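Pasting the structures here.
Values in this text are rule-based calculations from the coordinates and carry no lab data. These numbers were taken from a predicted model, which means no experiment stands behind them. Cβ atoms are built from the backbone, for glycine too; each structure is taken alone.
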Structure I
Amino acid sequence: MSITSQELKKIITAGETVKIEFKRCDGEISQSVYETVCSFSNRYGGDIFLGIDNKNKIYGVPEKAVNDIINNFVTTINNPKVFSPIVSLDFQPVELKYEDKSIIHIRISSSTEIHRYKKDIYDRIHESDIRVTSTNQIRAMCYRKEKYSTENIVYPHIKDSDLRLSMLKDIRQMAINHKLLKSDEAHPWKKMTNAELLRSAKLYVQDSETGKWGYNLAAVMLLGKDDLIGSIVPPFRTDAIMRKVNVDRYDDREMIITNLIDSYDLLMRFANKHLLDKFYLEDDRRVSLSTIIAREIIANILIHRELTSSITARFIIEKDKMFTENANRADTSGKITPRNFSPNSKNPIIASFFRNIGLADELGSGVRNLYHYVKRYSGKPPKIVEDDVFRTIIPLDDEYSYDVEMKKAFDKAIDGRRSKHTQSASKAPAEDNVCVVGDEVKTKILELMKQNPKISAKTLAEKTGIASRNIQNHISALKEMGLIKRIGKTSSGHWVIKQPKK
């Protein structure tokens, strides 16, 4: 399938990426083209355009040489002495016309095998083709291609005494409590023995290759004693750093080297110590935005990190942002948004364990939660980037308040319509004056509260067609204006409609 001139124009304007490469090609194919073929095959695949240089300048390929170039290219990548194994093409190179010049388009698919070009392995890192020499890099490439999670590695020599099995009492209770929050059903771990729980959680499994039973790496990371974790995964560590005053060094730091459950508690304690807990209401109850956000990004660097990598996971709080970095087994590269995000658990056993005990939500909800709550905490969206190092960047603004901004916006709307609504109010019966507040949604909310003082936020959302999370923002504004008051608890209380202040 060919691309249009308009599509090519957009590609050229955007420039080279992890999946786009430009090569000038004055008549012969350079060795660097084949290095890119190798790196694309070993990573995500990609598109090569011959006739454009790396500064996006269009030179074109000599028109008389187009057919020879295409034929030579196909012959070379099918030569087992050059490529091992040979690279299979799903899409034959084609000639494109752009600005009256010939451009050759080559599309390379990602492969399940590791390819070598002239005995060398190449990988695609950002916009560059990198020759791979490290055994760790090759091992990471194997895991990525096989979609194999290192948490499944079985260690038959590990004994019960190597693990902190005493943690299972509290873990079992956490799972029971979390289950009760969602339904009346008891969690299955409640009646299980420790051995049954460990098998149910897939922490004690049978090695598919040797047939031996044993604890896997997931069990080591969740329940292992610190010395066991250090012996099996020596590089494992999470750095927590706060630097707002001493930006060249740090104001506070913790190096956390322990199991994932305790690491979560220590990192959350660090976050709560250094983040502002701004006021925010949701469904008529106060929730901690800083806790919700910290919970999402901390759970992510613990659950989805590549456990065997030498890259240290980091959680850093600065004056204008906080961010996390962790080694990752990337399936793609680039910015993640709720629209383009495709959930893929890197360590499904560990992720499931965290969800069972209430330290993480369902797969995929984290990205949606961050985009929703970060805007309310800082006024700006987060930035989430998928790559070999996974990064989540949360903007910080100590001066920003969602409540204050909502009130300002509402007051502005009221000021803009004051004369219109004053006139309408003078014609209406006195008892109805309260319903004229300068906003159709809030007027509707007041009418519904007047009809049914015990109406819930959920019912208000259904009757107004507004999302539940936004209804509370309107209710908060009405409270600020002194038009409503809540008497009693959320479940059994009622609304009091007050006359507007003159």
Structure II
Amino acid sequence: MLRRPPFPVTLPSMTTVVWFRQDLRLADNPALSSALATGGGVIPLYLHAPTEEGDWPPGGAACWWLHHSLGRLHRDLIDCGSSLCLRRADDSLDELLSVCRDSGASRVLWNRRYEPASVARDRRIKAALRAAGIETGSFNGALLHEPWSVETKTGGPFQVFTPFWRHCKSLPEPADPLPAPARLPSPPQWPASVPLDDLGLLPSVDWAAGLRESWEPGSAAAARSVQRFLNEGFDTYDEGRNLPGVRGTSRLSPHLHFGEISPRQIWHATRRHAQGRGRHTTWRDSQFLAEVGWREFAHHLLYHFPHTPERPLRSNYERFPWVANDARLRAWCKGSTGYPIVDAGMRELWHTGWMHNRVRMITASFLIKDLLISWSTGARWFWDTLVDADLASNTLGWQWVAGCGADAAPFFRIFNPTTQGTKFDPLGEYVRRWVPELARLDTAWIHQPWAAPASSLAAAGVELGRNYPLPIVEHETARRDALKALSVIKTP
């Protein structure tokens, strides 16, 4: 017969390592909340391991954001009586084992990632830690619904967005976001940490002035951005999201990518805002939440089709006769194509690390269909220059434009950059901001300066071929060439 001991027994508390990755926030962080539930010490840890990202280590703009986001997370943790342990890692498993040995931690928790290299790494790490007697746990902190939990009626993955999002909206509403902790208990012993600067995330030559002017990384800034958008842009989003000359979008994509805010937080903030304005039933169908849905769809596709960052989902496009033209590629990267809406977008990207989504489609279409340069080349350039470079969304976007991915626009849908500019930047505000050489040009010619009368060009100080380039291709000719190239891969 078991007898109660004559004095209270105090079990040793469990120290837990919370391995931060793309979840750089304290609120609605399932791994952190689970660690706190045990009452033991918590070691917040970030491992910088770019070599483990496969062929997609973070690009320069993303590294800049990551540096500042980690700095803000560290300050948030200090306010909670804790600290952020930082380490460089050639092998994350070795560093996790080292941290556990140094601190006596017996459990490691993290929030899941869904990129192919991360999935394989996490599976290996979970098995090895458990074999070493260390408890592990992983959680969904990045999506509304896990990729494997959303299935078609036949049990497979979706490849078309509309039924995918309709199915997601039919599922139970995402749980309320978890609160941020007021305090984090310290472990009995802290492991060694390196200074943030030792991670080498900032550029050696400072090209990031435009990023500093444009962005404030961190969870506090993300929360303010949500409220600003809901108060100022939500009601006009359906129209404003297509106009790059106005601030009509939420600009939340980098905050979402780095996990400074979760999609659950956005979902519930949108619900509260809409219901406060009497939209009790229609808010789920808002175009803004549909954009959150596209992010979900991108991760769904990447998880189920992990080859797509390198190869098209539609295999016949592997035979497409792409053209290698370094001079034209450089002109596109620099924003010197002679097509103002394209050049404005590429210069906005270079200066701010971001580009309006409508213009992303226009610039991508121009590279792929006017220049016949592979979508994968464009994806690589965006990867290095975007602060919101996300493997799932970047892959989906480029394959969508190229016509080779899921729910893609057909290749024969070729954007005319002149008419696209006229339609979505009718007064030329966006072009005037990012292509100042054309700032004084009449609105009638702002999207086609090559067609302007000599008197208009002279009055605006525009000298085509000198201070602004002539078009590097003639669009109608390029369109015919693209359709001819498409015929090569058409199946009988």
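Out of I, II, which structure matches 99, 51, 51 when Cα extents along the principal axes in Å is calculated? List each step's numbers first, then the result.
On the way: I: 90, 70, 47; II: 99, 51, 51.
This value belongs to structure II.
With distance in nm of label points 7 Å out along Cα→Cβ at positions 179 and 451 derived from the coordinates and found to be 4.2, which of I, II does the value describe?
On the way: I: 4.2; II: 6.1.
Considering all the candidates, the number was obtained from I.
As an exercise: FRET efficiency 1/(1 + (r/R0)^6) of positions 75 and 259 (r between Cβ atoms, R0 = 25 Å, to 0.05), calculated from one structure in I, II, equals 0.90. Which structure is it?
Values: I: 0.00; II: 0.90.
Computed on structure II.
Rank structures I, II by mean count of other Cβ atoms within 10 Å over residues 27-34 and report only the one at the top, that is, the highest. Don't skip to the end; give the middle numbers.
Details: I: 14.8; II: 22.4.
Going through I, II one by one, mean count of other Cβ atoms within 10 Å over residues 27-34 peaks for structure II.
Quick check: 0.00 is what I get for FRET efficiency 1/(1 + (r/R0)^6) of positions 59 and 483 (r between Cβ atoms, R0 = 35 Å, to 0.05), calculated from one of I, II. Which structure matches? List each step's numbers first, then the result.
Working: I: 0.00; II: 0.60.
Derived from I, not from the others.
Who wins on distance in nm of label points 7 Å out along Cα→Cβ at positions 35 and 139 among I, II, i.e. which is largest?
Ranking I, II on distance in nm of label points 7 Å out along Cα→Cβ at positions 35 and 139, first place is I.
4.8 is what came out when distance in nm of label points 7 Å out along Cα→Cβ at positions 51 and 283 was calculated for one structure; which of I, II is it? Walk me through the intermediate numbers first.
Working: I: 5.8; II: 4.8.
It must be structure II, since only it matches.
Given a value of 17 for relative contact order in percent (Cα under 8 Å, 6 or more apart), point me to the structure among I, II it was derived from. Walk me through the numbers on the way to the answer.
On the way: I: 10; II: 17.
Derived from II, not from the others.
If Cα extents along the principal axes in Å, for residues 171-354 alone computes to 54, 44, 35, which of I, II did it come from?
On the way: I: 54, 44, 35; II: 55, 51, 37.
Structure of origin is I.
Using distance in nm of label points 7 Å out along Cα→Cβ at positions 339 and 467, single out the structure from I, II with the greatest value. Don't jump to the answer; show the numbers that get you there.
Details: I: 1.5; II: 2.5.
By distance in nm of label points 7 Å out along Cα→Cβ at positions 339 and 467, the leading structure of I, II is II.
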